[in-house]
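The structures come next, written out as structure tokens.
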Structure 1
Amino acid sequence: MLTEAEAAAYEKQLVAAGDVDNRTPGTVQDVNLAYNQVWWDRGNKIVADRRTSLIVDPPDGRIPSLTPAAQKRREEDRKASDNEKFAASWLDFDVYSRCIIRSALPRLSTGYNNNYEIVQSPGYVAIMQEQMHETRLIPLGNQPHLTSTVRQWLGDSRGHWEGNTLVVETTNFTDEARGSTFQYATKNMTLVERFTRTSDRTIDYQFTVSDPDTWTRPWTVKMPWNRIDGLIYEYACHEGNLGLEHMLSAARAADAKNK
């Protein structure tokens, strides 16, 4: 645990680091690194929760070691990411660049648009994420999972109540595209999430991921979800998005120049 003074100093350091012009004109990352604090929406969670790691199991707060197969997948993904600027088609880009999903489940906070809207009915819980406006429909009860031949971008979720805790198990993931799996996991990963409302404004959110083909043991993250007052606005991705078109046209121009 950080002390309050250490947490305040660390938060100040992060804000300053995110408000620097990191561009290198003429490079691929020029515009990507042009964002300053005006664009970010990180929130203020450091002082509220001063743990030095979100991971509560293993006790050392570290992600377990990757298996050799997962290490190979990680290297292949890094090479694919480096080669995006030479992509042959839109299929060579990850699922986020293609506006399919923000990222695989489970979700960890990014720089902006991290809000969720949770709607509960007698038979279902729906969770809509602000970024990409994806909605998870989670049936409640004892319904079996889909057959293993059916694979989905966000998997197949089934929920039940344990006291005042909503427990959601998700299976049936897919690994058909880059970015569709979590931390280089396989499509056979199992995700168990636990949502516990601890006050009118706070949910204790925990998730455990397990995949013997990826990590040497399961691991668990715990983090607070804090209520906000306001609306979630539409997050448009495909509309007016010329990113893929420009990157592919630039790649074709580079191909022609190198011939």
Structure 2
Amino acid sequence: MIRLLEGNKVALVTGGSSGIGRASALAFAREGAKVIIADVDVKGGEETVQMIKKAGSAAIFVRTDVSKVGEVEAMINKSVETYGRLDFAHNNAGIWDPVKSTVDYTEEDWDRSISINLKGVWLCMKYEIPQMLLQGGGAIANTASAAGLVGMEKRPGYTASKHGVLGLTKTAALEYAKFRIRINAICPGVIRTPMVERTIQRMPGSEVEFIAWEPIGRLGTPEEVAEAMVWLCSDAASFVIGHALVVDGGAVSR
């Protein structure tokens, strides 16, 4: 097997307790990286760690709310304390918001979406980048969404936050490219994650609507997003900076 990631590398994945984050952590481990999984879901995070260890790789879990500055700083400190460095980061933690129109959306809904989906990505980069500067480089992939490229009805906070992730990604990418830190974003379509499965169970008929939105005729898998993310972080993407890589089955090409 040809590895995309060379050498003794360390990768951080937020939102690594399930779905895309878990698939991302497993993909990093498969490529030989030591992995830090961060999430508010302790049980799921520990399960991801055990999956990685059973596969013969090293991993730790750090309980982290990415919207809290102190917890993000502690997460990075623990990562470096444990493994001595940080080469890759997949800033993936995020939530879906309630299905409400822009008018019916509440201030509480808005603050929660922006705090986790957008502020969380900013806080992670705020503490990841200085460590990468000390080491002379690194790679960061931020999870945005196809909803960061097009509008999504009745998801105002989610859509705004994911558009914000793309703007933040481009800004940071421009600032740190000359320091050999590559920063990009990934824009998944509707992926069959536990979060999406909960929506399908709660809203009868939504699965049919989700599939109809995807020209490929099915939902994506977390593993498909993870493979794209690992490529973005690898030297195979060494000239890719500030890019929004769409993994959406063709949805935003309509």
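Rule-based calculations on the coordinates, nothing more; no lab input. Just so you know, these numbers come straight off a predicted model, no measurement behind them. Cβ atoms are built from the backbone, for glycine too; each structure is taken alone.
Match the computed value 170 of volume of the Cα convex hull per residue in Å³ to one of the structures 1, 2, and report its label. Numbers along the way, then the final one.
Numbers: 1: 170; 2: 124.
Computed on structure 1.
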Legend entry - Per distance in nm of label points 7 Å out along Cα→Cβ at positions 93 and 197, the highest-valued of structures 1, 2: 1
Legend entry - Which entry (1, 2) yields the derived value 1.4 for distance in nm of label points 7 Å out along Cα→Cβ at positions 125 and 237: 2
Inset, instruction - Of the structures 1, 2, report the one carrying the highest value of distance in nm of label points 7 Å out along Cα→Cβ at positions 141 and 157. - result: 2
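Out of 1, 2, which one gives -14000 for helix-only ellipticity at 222 nm (-39500 (n - 2.57) for each DSSP H run of 4 or more, over all residues; to 500) as computed from the coordinates?
Working: 1: -5500; 2: -14000.
Of the structures listed, the value fits 2.
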